[in-house]
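Nothing in this text is a laboratory measurement; each read-out follows from the coordinates by a stated rule. This is a predicted model, so every value here is computed, not measured. Cβ atoms are built from the backbone, for glycine too; each structure is taken alone.
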Structure 1
Amino acid sequence: MIKAGIIGSTGYAGAELVRLLTMHKEAEIVWYGSRSYIDQKYASVYQNMFQIVDAVCLDDNMDELAKQVDVIFTATPQGLCASLVNEEILSQVKIIDLSADFRIKDVSVYEKWYGITHKSPQFIEEAVYGLCEINREDIKKARLVANPGCYTTCSILTAYPLAKEGLIDMDTLIIDAKSGTSGAGRGAKLPNLFCEVNENMKAYGIASHRHTPEIEEQLGYAAGREVLINFTPHLVPMNRGILATEYAKLTRDVSYDKVKAVYDKYYGNEKFVRVLEKDVFPETKWVEGSNYVDVNFKIDTRTGRIIMIGAIDNLVKGAAGQAVQNMNLLFGLNEDEGLKLVPMFP
């Protein structure tokens, strides 16, 4: 049985980790970390866990936690994991970090986009970017996994096969993405109040969203060259889900069958990426509560462009589900253990 500890267990991503790991046959949570609710019963914070989780919340003492568990999940704001991790801890335990601390290989880029000084840059190079469908074999050997962000997971997987095969002009790639409000976290913020979000839709982080360099870096690896994109996120009045609509110029004339074969080449054997049937396009409701990524595309012969669309649940495949998928790889389990989640509908 894998013993797991969660630092940040009372945020939305942390709570989703608790839900998934509680149902996992090969794992048990022994540390519910939460700086805001120390000594309070976890079920008093999330009443849906009444008579399911009896534990109380503990602090974020990673040194002590590392002595008690096999894997630590850090579902915390940027900067915390980097400030806590050290060589002694990594020699004892696997760490899956849900923040951005180890996702970007160039520390100066991280510090520019996140506006903080990185506290442990010596571990950036060895950290493995935990997008399982792309880095599966490297993840299996890792001590430190950088769990991708929600916008990035959806955006990268939607375009990855075509970037890898050189079918799109990366200089023309535009990503327009929409997210439910849980993506902004559980903290009380004026822009996230019901009256601000309900019956409203807005773009934010325009030309400046901090997930941009992460998407650029990973798609750059796929394309074999530096990539710059336009990425515009939007907040929509729903709890969960991300829909990314991506546009790019095709590098040559291709048929539907040719593009479909490319997607099938990369995703045909993947457990969690579903390439939809022709002219059926992803919707967030079709993946809600699951670890699936739904993708599809449409060739616009009139403009010579291709439109790629992807959908995920931002709290599952975009955060906690992907983290559990990474844990399964780290410990040699079936990749879908604890993640055989049928999407909820309606």
Structure 2
Amino acid sequence: MAERLTARDLFHRVMIFSCPGMTLATLGGIWPSTRERWVAEGMPPELTDVHKICDYFGLDPHRWAAPEAAVFVYPPCERVVLRETEDKVTYINDLGITCTEFKADAYKSMPHFEAFPVQDRRTWEAYRERLQWTPERVGEGWEKQKAGWADRTAPLIVALNRGGSLYGSLRDLCGVERLSYLFYDDRPLVEEMMDTMLALFLQVAEALFRDFTPDAVCLWEDMAYKTGSLLSVRHVRELMLPRYRVMTAKLRELGVPFIFLDSDGNVEELIPVWLEAGMDGLVPMEANAGMDVALYREKYPRLLMMGGVDKRALAWGPEAIDREMDKIARTIASGGLVPFFDHGLPHDVSYANFLYFVARLKEVTGR
């Protein structure tokens, strides 16, 4: 019998379309409250995280990791509590954003963002010193991470998050509304901010990857909502495409084999720009926003995709799971897809439905 491929070996074959009809059988994130429900419904309590769950059910591991390095704001802003009630706290976070969140079970909701640190040229000039390169950004923490990954058998995707971003990072500093106005009211300022992010990215990428090659690098934007992009395609082409090309060229120069971009929402109109910019694939292909992986495989035969499983099907039950797995099977027939659900599996999914999903996932992925 042929030796079973490691998850890492299989990942590379899937990414080059060399094993059609076969891919990793793996999972996305799982909410803590979901795991609590499953334990009450019979799951062994020692399965305390998704990696242990994958191992227990014979699924393929894959690892997403942010580098232990300061890839965005440095030094971080001081956390300051502004007001507090019995159930909520309002504070300034490490990016300088004023936000309010629940004290208990905060993972079940998004914080409410009340104020952002950059609103105009004056506030930008006060902030941008935190976005300058300094060698102290990448040090011992990253060295330890690299050593721990040396003999890995699971694919490693290094997610640069805001450090690999031209829009999402600025949106987090300005807020969606203010940044949207700035594209019209002060375009030179937007370009200056993007150039600052690009310069920082190039230095960070060199420090991280000059002597270490992950299995993929993931950039990040989160620049779409349920039905379309938060920014016009014209602006993306004019302001971001030339800078994206510099970013992807740097990663290629450093030997990164696959470049993904992470954006929630419906990104259909942005896919051609990102492919033109030199990116290989997208994640998470959010099904709830209409990102049907079977449809986009037909439209873009060489687009790499990770994600794409509609987690609502796991709540609805076996018939819905069967329909979802049929979609996944049609997509992996030609390769280039690692399917999993996005943004964590919520607690409306029963343990019985999860077990059924795992069985079907193994079947359609050939694992």
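Assign the value -11500, calculated as helix-only ellipticity at 222 nm (-39500 (n - 2.57) for each DSSP H run of 4 or more, over all residues; to 500), to the correct structure from 1, 2. Write out the running numbers ahead of the final one.
Working: 1: -8000; 2: -11500.
It was calculated from structure 2.
Given a computed value of 23 for relative contact order in percent (Cα under 8 Å, 6 or more apart), which structure among 1, 2 does it belong to? Before the final figure, lay out the partial values.
On the way: 1: 17; 2: 23.
Of the structures listed, the value fits 2.
The value 17.9 for mean count of other Cβ atoms within 10 Å over residues 167-174 was derived from one model only; which of 1, 2 is it? Could you put the intermediate results ahead of the total?
On the way: 1: 17.9; 2: 23.4.
The value was obtained from structure 1.
Work out which structure the value 3.1 belongs to, where distance in nm of label points 7 Å out along Cα→Cβ at positions 191 and 327 was derived from one of 1, 2.
Numbers: 1: 3.1; 2: 4.1.
Clearly, the read-out refers to 1.
One of 1, 2 was used to compute distance in nm of label points 7 Å out along Cα→Cβ at positions 39 and 207, and the result was 3.9. Which label is that? Could the numbers behind the result be given before it?
Working: 1: 5.1; 2: 3.9.
Source structure: 2.
Using distance in nm of label points 7 Å out along Cα→Cβ at positions 63 and 319, single out the structure from 1, 2 with the greatest value.
Details: 1: 3.0; 2: 4.3.
Of structures 1, 2, the maximum of distance in nm of label points 7 Å out along Cα→Cβ at positions 63 and 319 occurs in 2.
Quick check for you: by distance in nm of label points 7 Å out along Cα→Cβ at positions 111 and 143, which of 1, 2 is greatest? List each step's numbers first, then the result.
Details: 1: 2.3; 2: 3.2.
Evaluating distance in nm of label points 7 Å out along Cα→Cβ at positions 111 and 143 on every structure, the highest lands on 2.
Identify which of structures 1, 2 gives the largest calculated value of volume of the Cα convex hull per residue in Å³, for residues 175-278 alone. Please list the in-between numbers first.
Numbers: 1: 152; 2: 99.
Result for volume of the Cα convex hull per residue in Å³, for residues 175-278 alone over 1, 2: largest is 1.
Given a value of 3.6 for distance in nm of label points 7 Å out along Cα→Cβ at positions 79 and 335, calculated from one of 1, 2, which structure does it belong to? Don't skip to the answer; put the middle values down first.
On the way: 1: 3.6; 2: 4.6.
The read-out comes from structure 1.
Compare Kirkwood radius over Cα pairs in Å across structures 1, 2 and report the one with the greatest value.
Details: 1: 20.5; 2: 21.8.
By Kirkwood radius over Cα pairs in Å, the leading structure of 1, 2 is 2.
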